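Scrolling down, you'll hit the structures one after another.
Bear in mind these aren't lab numbers, they're just calculated from the coordinates by the rules spelled out. A quick note: this is a predicted structure, and the numbers were derived from the prediction, not measured. Cβ atoms are built from the backbone, for glycine too; each structure is taken alone.
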Structure 1
Amino acid sequence: MKSTIKNKIGIFGGTFDPPHNAHLLLARFAVKRLHLTRLYFIPAALHALKKYAMTPVSLRYEMIRAAIGNNRTFKISRIEMDRPDVSYTIDTILQFKDYEHLPENSELYYLIGLDNLCELHLWKDFQQIFQLATVVVLKRPGFNVQPLHKKYPQTLILDSPLYDISASEIRRKIELGEPVESLLPAGVWKIIDENNLYRRMPVKL
C-alpha cells in the first residue's frame, strides 16, 4: 500500500555568490510556511543570464555548506555542478527527482526571488516549469508584487519578510573594504577571507 504522506521538497537555486543571512532566513521561513520535508540549495555552475565572472562553483558550494551547518532540513544538490553545460532551471526540475533519488510522488516547490520573476520570460521553457513544480516567490525590497502576480497568477507569493541584503551589495562592500561580517554566516566569511574573494586586486606598478 502506497503512503499518502506527501514529500514536499523545496528547491532554492541561485548563484549564492556569496550565500548570506537573508538566504538562510528566507529558506527557514519557506520551510515553516510550506511545511517542507527538505529544502535543497542548488548553486548554479554556468548561469544563462548572469554577466559577471562568478566565483568558482566549488567555492560557492563550500560556502553554502558552511552556511547551512548541521541543519537537517537543508541540503545541497550538485545537480547543476555535475552538468557540463548551462544551468537551465527547466532541466534541473526535470532531472531533480531522479538525481536526488526522491520518491516519485514528491511535490516540488521552486523558490525564486521577486527580482527573478521579472526575468522569468527570458528563461528556457519557463511555462513548463509551472507544470512540474509550484513556483514560490519570495518578496524583495523595491519590487511591486501586484503586476507580476497578475502576469503569472499561477505563482505562489509568500508574504515573506523583507531583507535589504543582496549578494551584489556584499561583493561591492568587500571590494571597497567595508565590513560585511554581520551580513554573513561566520563560516562563509571565513572562506571569503581565507580565499581573498571579492577584494579589489592591487594595481602593479
Structure 2
Amino acid sequence: MITVLVRLLRKTWRVHFHDRRLFEDAIGGGAAVLAFWHGEQLPMMPLHASDRVVGVASRSRDGTLVAEVLRGLGYQVVRGSSSNGGAEVFQACTAALRAGQSPALAVDGPRGPFHHVHTGAVRLSAESQRPVVFVVSHVRHAIRIASWDNFQIPLPGARVDIAYGSMQVDQAASENGRALALVLGEKMESLANDLKRSCSTPLVG
C-alpha cells in the first residue's frame, strides 16, 4: 500500500536532474557506491528504482517498512546497519559491487547525527575501487518531520531537484576512513548548497 502511495506521489512531482549521467553510468557501466542523506530517502527511492541497485535497510521497525517499499519499487535489499549487522551488510555490499550492482547507503543513518557521514561508503569504495556517487536533493514544498534526520516528504506537485557528484577513494588512503568520510560529507554539503543556490536563482529572459 505504501509503495503504491509513493509511486502515485512521485508521478505528481516536477523532477529536474543535474548531472544524472553520473548515476546512469554507475549502474549501466559497472557499479558505484551510491550515497545519500537519511532524511532525503523518500524522493530518492522512486527516482532511482532499479534491479541493479541494492538498497540497504536497517533491522529496525522503520527499516522493515523501508525494505518493503524498496522491494516493491524493484530494488534488491540487504538488511542491517552500522549499529546492527554492519559486518554482514559490508560483505553483502562488497559482493554486490563485484557482481556489477550498486549498493545505496544513507551515509548518516540509521541514527545520525544529522549529516554526519559514517565510514561504510568510503571503505566500500576503497576496497572495490569503484567510485562513490553521491546524491542530494532540493525540494521547494515539503513536509519536514521534526526528527533527527529532518525527514522530508515532498508535497504533491512539488518541484524536486536531484544533483549528483562523484568521489574516487584511493585504496592506499583507505586506512584513514574517518578523514575520508569527512571529505565525502563536505562534498555532499557543498553540492547541496550549490543546488539550493541554483534553484533560488530567478530565470532571466
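Here percent of Cα pairs over 15 Å apart, for residues 6-93 alone is compared for structures 1, 2. The highest value is that of 2. Work out the source of -13000 here, i.e. which of 1, 2 gives that when helix-only ellipticity at 222 nm (-39500 (n - 2.57) for each DSSP H run of 4 or more, over all residues; to 500) is computed. For helix-only ellipticity at 222 nm (-39500 (n - 2.57) for each DSSP H run of 4 or more, over all residues; to 500), the value -13000 is produced by structure 2. A value of 14.1 was computed for mean count of other Cβ atoms within 10 Å over residues 14-21; which of 1, 2 is the source structure? Attributed to the structure labelled 2. Computing Rg and Dmax of the Cα atoms in Å across structures 1, 2 gives 17.3, 74 for structure 1. One of 1, 2 was used to calculate Kirkwood radius over Cα pairs in Å, for residues 70-125 alone, giving 13.2; which? It traces back to 1.
Have a look at 1, 2 and say which one yields 2.9 for distance in nm of label points 7 Å out along Cα→Cβ at positions 86 and 166, as calculated. Let's see the in-between values first.
Values: 1: 2.2; 2: 2.9.
Going through each structure in turn, the value belongs to 2.
Given structures 1, 2, which gives the highest value for distance in nm of label points 7 Å out along Cα→Cβ at positions 102 and 182? Between 1, 2, the highest calculated value is found for 1.
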